[in-house]
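Bear in mind that the values in this text are calculations on the coordinates, not laboratory data. Everything numeric in this text was worked out from a predicted model, so none of it was measured. Cβ atoms are built from the backbone, for glycine too; each structure is taken alone.
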Structure I
Amino acid sequence: MPAPIDVFVGKRLREARRAAGVSAEELAVALDVSPDRLLRFECGEERIGASLLHQVCERLKISPLFFFDGFEAPLTHEHELVRNEIEPHTTSLHDIEARRAVDRLIEKIVARRKDRNPDTGSSDR
C-alpha cells in the first residue's frame, strides 16, 4: 500500500504536468523514464526520488514546495488521544490561526510524552 505522502506527491505531479500542458510521454522522455514508471509516480505506487523530483521542477518550472504544500500527515494514535482530550474545549474556535495554534500545541504535547517514555509514547501508565 502506498504511503500517503507518495500518493499526494504523485497527484501534485500529475496536476503540475497537466497545468504546464506537458503530456505524460513528453515528461517521461525528459526524465529518461518509461511512461509506465511516470504513471506509477503519479499514482503514488512508486516513490519519486529527490533528484528526479528536482528534474521535474526544472522541466515544469515549479518550486519543490509545490509537491508538499497542503499535505497533512495522518494523525498518530497518540495525536488522537490528545486531540480527544482537548477538542471539547476548542469547539468554539472558528479562527483558522487559533486552530493551527491548537494543532501545534497538540504536537508539542505528544512530543513531550514521547520524550518522557519513548517505548510507548506516553508517560501515563
Structure II
Amino acid sequence: THAIIPDFVKPKKHYSACDIELALNEMEEEIPVEQVETEASISTLRRWQNEFIDRSGQAIGALRGILYQLYEKTIGELELSGLKRFAKLEKILERFPRIQSSNLVIGETNIWLTNYLAGEFL
C-alpha cells in the first residue's frame, strides 16, 4: 500500500517535510552532509539526497508536461539551464496558478503531481 500513498502522507515518516526540504537544500548548496543541521542521521541524509536526485528530474519533466497540457504554458530548456534542482522546480511552479500550501517546493510539487494523477485540479 505504500506505493500508492503520496510521500507527504506516508506512515512511519519521522521527519517533517520542512526539515527534509531544508536539509536537501543545504546539500544542494554543497554543504557537506556531516554539517547539515538536522536530527537525521548521515545515512538518512544520503538516502534523501539520492532519492531527490532520482525523483527531481522526473518531477521537473512531469510538471513541465502538466503545465503545457493544462495551461498551455511552456518553460524552455534555456530558462532552466544552469539552475540547480530546487531552482528548476521553483521556476516551473511559478508558472502554475497559486495554491494554498506551505510554500515548500517538494510539497507543492507533490500537490500538483498527485492532483494531476487523480484527475483533480485546483
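For which of I, II does distance in nm of label points 7 Å out along Cα→Cβ at positions 41 and 105, calculated from the coordinates, equal 2.7?
That value comes from structure II.
A value of 16.2 was computed for mean count of other Cβ atoms within 10 Å over residues 33-40; which of I, II is the source structure?
Of the structures listed, the value fits I.
Given a value of -1.03 for log10 I(q)/I(0) by the Debye sum over Cα atoms at q = 0.18 Å⁻¹, calculated from one of I, II, which structure does it belong to? Mind showing how you got there, number by number?
Working: I: -0.91; II: -1.03.
Derived from II, not from the others.
If relative contact order in percent (Cα under 8 Å, 6 or more apart) is computed to be 27, which of I, II is the source?
Working through the options, I get structure II.
The value 4.0 for distance in nm of label points 7 Å out along Cα→Cβ at positions 49 and 81 was derived from one model only; which of I, II is it?
Going label by label, the one that fits is I.
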